[in-house]
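Engineer: I've put the structures underneath this note.
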Structure P
Amino acid sequence: MDYICKYKTPEGFDDLVMCGDDEALTGLWFEGSRDDWRNTRECERRETPAFRDARRWLDEYFAGHDPGFTPNYRIEGLTPFRQSVIDEMLRIPYGATVSYGDIAKAIAKKRGGRVSAQAVGGAVGWNPICIIIPCHRVIGADGSLTGYGGGLGNKVSLLAHEGIWLR
């Protein structure tokens, strides 16, 4: 059974919605974001062990700390390419950013061949678990904020929260 739960964020951020089951988080998105449409479904509202772990992670994060662990999550519909993009995003340290092109180069180096920054952008935008899988830390090659499913205001706030100030 799928469950849903809200997370109250500090001032300056939209609240978050968690989706999952007893074992794993399957979605985390900002309430009212463009991702709401793909994540809203009939789910029972309930606190689960997976949500408690995610809540503990988010509490640490919003307290200004690198949580130091990753809560259990499961992503459905994950292609090998999307998995490689998620793997690269998980390598971005707290307080740092990388460009879509940087991720494309890292994947191309591992897989051989070429990978486009635009393809990486599509996979980053598809990420169903924001913040924990830090898609907000991926920016344009020129340092620009090229988009964010949770809204650019939240992306700017997340980066500022981590001490990253962009032009």
Structure Q
Amino acid sequence: MRAIREHLKVHVADVLLEWERLVREQPWYSLPAEHRIDGLPDVIVALVDASLCRAENTEGCRKLVHSAALHGAHRREQSIPEHLILTEYHLLRQALWYYLVREYSGAERINTAIMHLDSGITLATNASMWGYHRPEIESMGKWEEGIERMATDSPLHPRIKRA
């Protein structure tokens, strides 16, 4: 798992190329490339760190939540409809899967990594939606509390039991 994590962190640009290949048919493809990709490298690095580390990696989850929330806010600034964030993260999962299948042998290691990344992608999707609606959430006074809860109560921490 460590080898896959380190490889993905070094080859974020390759994952983005795969993602670009997948989005060519999607509604936001007409945006300039810098708007399509803006923020995604940070999300991918944080996703890989948070997902493919030990479960005690709360700081990694915090970075993922913050980078994904910022990404969601950028999507709103770009007038991307919020429902396309779900499609975007689905395509990111596909890009990671295709990339790992191409780069690694050993289906078991790839499947384990993908299962961990799936939990991280769920967290990133939720954080992006949170970021997309930041003005409304801040007006209710729930921004900081929500961000912290996402980072500490995430599916990446199965050992945490909350009452």
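Engineer: Here distance in nm of label points 7 Å out along Cα→Cβ at positions 32 and 112 has been calculated and equals 4.4, so which of P, Q was it run on?
Structural biologist: Structure Q accounts for this read-out.
Engineer: If relative contact order in percent (Cα under 8 Å, 6 or more apart) is calculated from each of P, Q, which structure is the one that comes out at 31?
Structural biologist: On the way: P: 22; Q: 31.
Derived from the structure labelled Q.
Engineer: From which structure (P, Q) was distance in nm of label points 7 Å out along Cα→Cβ at positions 72 and 104 calculated, if the value obtained is 2.8?
Structural biologist: Label of the source structure: Q.
Engineer: Out of P, Q, which structure matches 3, 14, 21, 17, 16, 11, 8, 5, 3, 1 when P(r) over Cα pairs in 5 Å bins from 0, in percent, for residues 80-151 alone is calculated?
Structural biologist: Working: P: 3, 18, 33, 27, 14, 4, 0; Q: 3, 14, 21, 17, 16, 11, 8, 5, 3, 1.
Working through the options, I get structure Q.
Engineer: Now, a different point. Suppose you compute distance in nm of label points 7 Å out along Cα→Cβ at positions 48 and 120 for every structure in P, Q: which one lands on 3.2?
Structural biologist: P
Engineer: The value 15.5, 46 for Rg and Dmax of the Cα atoms in Å was derived from one model only; which of P, Q is it?
Structural biologist: P
Engineer: Can you spot which of P, Q the value -11000 was calculated from, given it is helix-only ellipticity at 222 nm (-39500 (n - 2.57) for each DSSP H run of 4 or more, over all residues; to 500)?
Structural biologist: Computing helix-only ellipticity at 222 nm (-39500 (n - 2.57) for each DSSP H run of 4 or more, over all residues; to 500) on every structure in P, Q gives -11000 only for P.
We did not get these values from a lab; they are worked out from the coordinates using the rules stated. This is a predicted model, so every value here is computed, not measured. Cβ atoms are built from the backbone, for glycine too; each structure is taken alone.
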